[in-house]
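Input: structures, listed below.
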Structure P
Amino acid sequence: MTLAASAYAQSAAHHDVIIKNATVMTVTHGNIPNGSVYIKDGKIAAVGENVNAPATATVIDAGGRYLTPGIVDSHSHIALDDDVNEATSPITPHMMMKDAFDYQDKAIYRALAGGVTTSLLLHGSANMIGGQAVVIKHKFGASRDELLFPNAPRSIKFASGENPKRVYGARDQLPSTRMGNFAVQREALVQAQDYMREWDAYNDKIKRGDKDARDATPPKHDLKLEALADILRGKLMVQIHCYRADEMLTEIAMAKEFGYKIRAFHHALEAYKVADQLAANNIAIATFSDWWGYKQEAWDAIPWNATMSMRKGVRVAIKSDSEDYTRRLNQEAAKTIRYGGATEEEALKMITLNAAWIVGVDDRVGSIDVGKDADLVIWNGYPLSSYGVPDKVLIDGEVYFDRTQPGLGTTHYKEGE
């Protein structure tokens, strides 16, 4: 952290803060006109029309503007440079996106300026089973470790469809077809089952204290198989790049075959065709609002997908998959009001609470509720429109972006430091 950033953080940290005179869009319990939010030690301590706070609390007067939770981008590749895909093998679950995380990437700041406070940084889609994701808070200018979301659950990226078959098919390597895609995935998971059985047998022998246990040789550790085993143990949330309805059903069947849970399908442009099956299996989608036709898998995309799937009981998020769109996720979510008639609260949930659930941090962020992290955005206009942009963005109760005070928005980072 720079000296300027450190001084600013120290001035804000551990202070009581109250945001007053705001239209508080809580996401979970409606809007509060002329509401207030009291923040203590980086957490939301009280929300309502009349909130008690110490006289020494720092006051932020919203001036009647809108206050929302920080936006959560449930599918991003920012700050990973060219290290998004380890395309040397279709199965690379031991790759760690944390190892490639560039905490100084200016895309983090640009997203912050668009109201994004949390992002799930995923491996790319070249692999049937790719690497493990990293979750960040957009504390641009802070140290690398300060940007990592504390105790966020682990996620791993799968990908089916055109991408892996194109990548490896171009090299005359398995997989080059959809059949090959799933054959490779199934084979990897069977290897993980065998690996788990070997270790379970060894550990049982040691636990029982068999007479030959002293001389027993443990199985060889294998990072790839250990990561695959963690999928089967339920220690990794499975996030799947998947477009077509038939492939979603195949992925659901394979998850049941091997006993793991799918957290969300990403892109999921044909989710509206199988929304009832997704809802029945508690699988969310992180989708685009209206991208379509950019490749064969996207041909049946419709802008009503998000709302149609939501009406069938699917938990829906709108995500970016783009350094550009991440700055305007509020506008992307607003399109669901136009296409399908989502309500204001439903649209806002798609970039806050629902997205946070996909990431596994909905108990910490995604709504303005007591006990949650004080990740908040003050907008200078209606946030579900092209007329609203963030004036202030707070993360853990600290102001990390302020459009109203020139220079303050970059206090946490100085070029070259």
Structure Q
Amino acid sequence: MLQASVTAPDPLGRFGEFGGRYAPEILVAPLDELETTYREASAAPGFHAELSALCRHYSGRPTPLFHARRLSDHLGGADIYLKREDLLHTGAHKINNCLGQALLARRMGKGRVIAETGAGQHGVATATVCALFGLKCVVYMGEEDMRRQALNVFRMRLLGADVVGVDSGSRTLKDAISEAMRDWAGSFETTHYMLGSALGPHPYPMIVRDFQRVIGIEAREQFLEFSGGTLPDLLIACVGGGSNAIGLFHPFLGDADVAMVGVEAGGRGAGLGDHAARFAGGVPGVLQGTKSYILQDEDGQIALTHSVSAGLDYASIGPEHAWLRDRGRVEYTSCSDADAIEAVKTLSHLEGIIPALESAHAVAEAVKRAPSASGQAFVINLSGRGDKDIGILRENLPVLG
């Protein structure tokens, strides 16, 4: 799972011009400690064995690759397959990374874990593994996200975590990350920062990607078995920070015939502040430890973002995604709030599966493309289930209430 690849960052943590380690001097030592521990763990068979056992017996891997026949027939084109990360313990792909990082925290002797969360799924997964490993857990969450994701706030607290509301800035994910990094700067001797997406200063984008690669590794093997030896034509995943997408894409990057699409949050319009599509108006810059594409205003200030899904409204994107986009290996597009909500309805009605609003962005892209792709096969990463979004869906679909 942790093997090096052709897209591994260089020794300074860069993917081409993107990535790197833009961190205050006080965090250099803990980042070095984390990288050293990770590389030692990567070379230790016992680490792989324990992580694999936890993934299998605790979180529920492997997840199925499901042929969505009714959805495929309804669209009348491509055959659509769903990688069912929504069936994992805690309800999303986030548990993959959290289990791996919990093992690293234990190797480093850290008894306290901090995390940031937007949609709450990373916070729930962090609280879950901390309960499992007996670690103290503090989760930072913007107050706007706490309002939108009240169910997940309750779940985190039920699991024993201290959920700290952040009332600065936009009161969303960006601000939660800032608070978590401030905490870590003053507590790193006893604390591990369990960053949840393929973002931040090196080595986080590499570590999170490698713990999420299990998604693509399984999907590749499962599709080959389904098809009798051929690979899918197209992979589709939503992209906030980018952990679920890079987890699906990475094991296929060497397969030239497999196309890939990452779907950003198109929000409610094209104006700055109305969306979170970093490749539609963003420019290269540095935010919270890494260089990537960033949404900012004319004065260079980080722009406000919007998405109906709390997990996609971040002003930047993982550096490996920026590199893959500029190289032309992966295509990135966006999906509006309205189309994402409609995709939730479509998948729910046709397959009995209620996706997370984040995942619905990827479903919406498949709905758009499938009718003109007869004979092709699409794999969608269904990165999470929609339980957490019922409140938002009720607000947006009052006719069902």
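We did not get these values from a lab; they are worked out from the coordinates using the rules stated. On a predicted model such as this, the values are computed, not experimentally measured, just so you know. Cβ atoms are built from the backbone, for glycine too; each structure is taken alone.
Starting from the value 3.2: which structure in P, Q was distance in nm of label points 7 Å out along Cα→Cβ at positions 39 and 311 calculated from? Matching structure: Q. When Rg and Dmax of the Cα atoms in Å is computed for each of P, Q, the one that comes out at 19.4, 57 is Q.
Computing distance in nm of label points 7 Å out along Cα→Cβ at positions 63 and 295 gives 2.5 for which of P, Q?
The value was obtained from structure Q.
Suppose Rg/Rh (Cα atoms, Kirkwood Rh), for residues 79-134 alone works out to 1.03; of P, Q, which structure was it derived from? Answer by label: P.
Tell me which of P, Q gives -12500 when you compute helix-only ellipticity at 222 nm (-39500 (n - 2.57) for each DSSP H run of 4 or more, over all residues; to 500). Derived from the structure labelled Q.
When distance in nm of label points 7 Å out along Cα→Cβ at positions 87 and 383 is computed across structures P, Q, the figure 3.7 traces back to P. Calculated for structures P, Q, FRET efficiency 1/(1 + (r/R0)^6) of positions 159 and 287 (r between Cβ atoms, R0 = 35 Å, to 0.05) is largest in P.
Here distance in nm of label points 7 Å out along Cα→Cβ at positions 143 and 223 is compared for structures P, Q. The highest value is that of Q.
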